[in-house]
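Quick heads-up: structures coming right below.
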Structure P
């Protein structure tokens, strides 16, 4: 009996103990699937429905833990689009639920979400209920807009969504809310923190400084310092309709730290030209690690929780979608 009790106790202990091996897992990032109002035939939903459908089908096959959507889900109000923005949001939700019904989607607004909805009332009606259901934690006064999400199956990883379209502070983020969120996450023991928004910190090849966070360099620099001080290494954005991976360094930062700004505005919006890294760099060193033009697709971010020797803690791959 003693031997049997010892065996049962050992079995219970093994069941309750954390697994020694943790398999790598992935999440996806995509953005900018709006229609092209300059086209001869404009999609009445404000969405590039064909590409978004294929993207969602691909994600259903990949089965990532969740999808971060970096804005410009729809075009917004336009005389060339039959549906008003509230209807466009409904159309978007119907399409993604049809082709990726089990996928957790965590969106953030882009500039086109303000076309006909500058205060975000229609956005909140459409997306706040699902975000709340997924258990996100909102910044104070930012319900439905800026929030963080701790991954339930991987509580050492979290993502932070940053809205940049407060009418009183365009192209900026809530720095106080961000700092409070970072402190809360560190207190929870979170070690991997990924940040995403619509607009870039630095011009990546098309939108000028006046149309991204570089339009307010002092506030932008405070934002970058917060990411550095909390060890955030990845900033996922859209806005420019291509794929671009920029490595950001600064002489004030430790040599072993770099911020990766990765643009993936490739979910169906009309392609943009590449003008390279023009604009003011303000003492930052910007290095292009990868770039693709005229290609639809999304990012697949693989996280290795065990951080084993010989394996990258985080691996980011661009997955193309053929039209």
Structure Q
């Protein structure tokens, strides 16, 4: 039962995909939320979703904008970017607060947006980039939140405090982010790459120098990166191995201090130091675990950053943003 006097009426558009189902699971147990609408993509036929049994027993119908507006105060969009780009401004104009999980509004540079998200608008409503730990102060009162991508979340949380503290030597090659993700990161629509017999028992790189999350990472970090994603034959989880060089005179204790200062008040970032994290430590949680090791002879730094791509990389982070935006405890519905 909802223990809050005035629950926020919430709707989810895109409720049948992996991220949409994860959102409904989280929101159904959120004590300050009234789950008021669950819809599929525009034009989708009504369907019952077995994974939502006793969470949402009505058929999930195709998107009906007027009904969504009438029933909700806040809307989570778990839709492809072209659909989110079309719907989000209308929802904002009609007084709704929107948390978009697509990439439609993440990139601020118009040229980059045209390249990586060509079906998105040239301009739109004012947007807050939704990486909670980075923009916590900008979320209250926000109307449109572009929730951070899964790969960027793990990379930015690990690297940004070190860059802000000036600890990294950027005079050489770009930072290297070797990223591996479970198959659910590719979404629910089947492809040859994500077919069981193609990915089971294998490991493959993809999108080398051609993945749109690299632009998002570079935007937020303010420095070039070499980003190489890989497909893991598991259902969920991301592990990123990040390679950097420390400036002369910087040691492991400085790295630890910078990360500890940055995340002292962040309940979902766990610093593990030399006990390097693993995907199984974060699966089905909203945690980002960050570990590191330093070679003092070469000034090499290796960071390991782990998240669940469907939770901290998508639905959980969206709920975390929602909590901060509405003035709730950041952990509500996510513990």
Structure R
């Protein structure tokens, strides 16, 4: 066993500061706690307002004040939204399934394709590498809405036939997913490459010396160390696909292919006066819940360090 002494994290002292560190005065502690409470209140106030509106049975058309528990609070708005959010004959379950397919598959595809492309840019030397990286960066700086007309025309000319069924690629969730993926990939590649550049090449060289092939070194060494950035890239891609509206609204015409965000917009469009604020608030909360669940599920990977598994003997 090595005689080298391992450093240990400092223990909090009784005075409310790290041992050996600068003491934090009482006034400074109170100020920092007050600042944290102020930030928490700023974040929670709109959420509490939306929740109070969702259980309000009065069906008010213009909310003016926050009532945490309104008189006669009920969950009727949630039941109505889960049954049929808008006048379109589409259930909430179908809308959720469409949004999950669109956001989940595009995020997964962006991570799978992006990590291989990023690894090639990070480790390999080939002709045109700099030019291709500049092209990726250029596409990343272009707003996705600017590419909407070109994507519309391109996908509108593609018709897919499967057996007796035929559909236009533009007017389908598959076409919308391809359009969204074209905007996700540049960010995924650039984000993943920056992280892969920080992984020491010596780890891969050690794996090669131990008998691993280049592919095996990638899957057994590089990918496990890249778990935090893979989780972040997937989560950001999922959020992008989950909240995407412009492409879906312009491409899709069949209500059975609509997403949750499109239905939420239908509640504030020309039929806004006929939609109670309680139903709109309930729909907003239900739309936001999956993103919260996904974040909490992968939070431990996001906060993980690069050295996980890399310094264990």
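Odds and ends about this structure:
- If mean projected area of the Cα convex hull in nm², for residues 118-237 alone is computed and equals 7.6, the structure in P, Q, R: P
- Comparison of P, Q, R - label where mean projected area of the Cα convex hull in nm² is highest: R
- Looking across P, Q, R, the calculation of distance in nm of label points 7 Å out along Cα→Cβ at positions 174 and 198 that yields 3.9 traces back to R.
Values quoted throughout were computed directly from the atomic coordinates according to the rules given, and no laboratory measurement underlies them. Quick caveat: nothing in here was measured; it's all calculated off a predicted structure. Cβ atoms are built from the backbone, for glycine too; each structure is taken alone.
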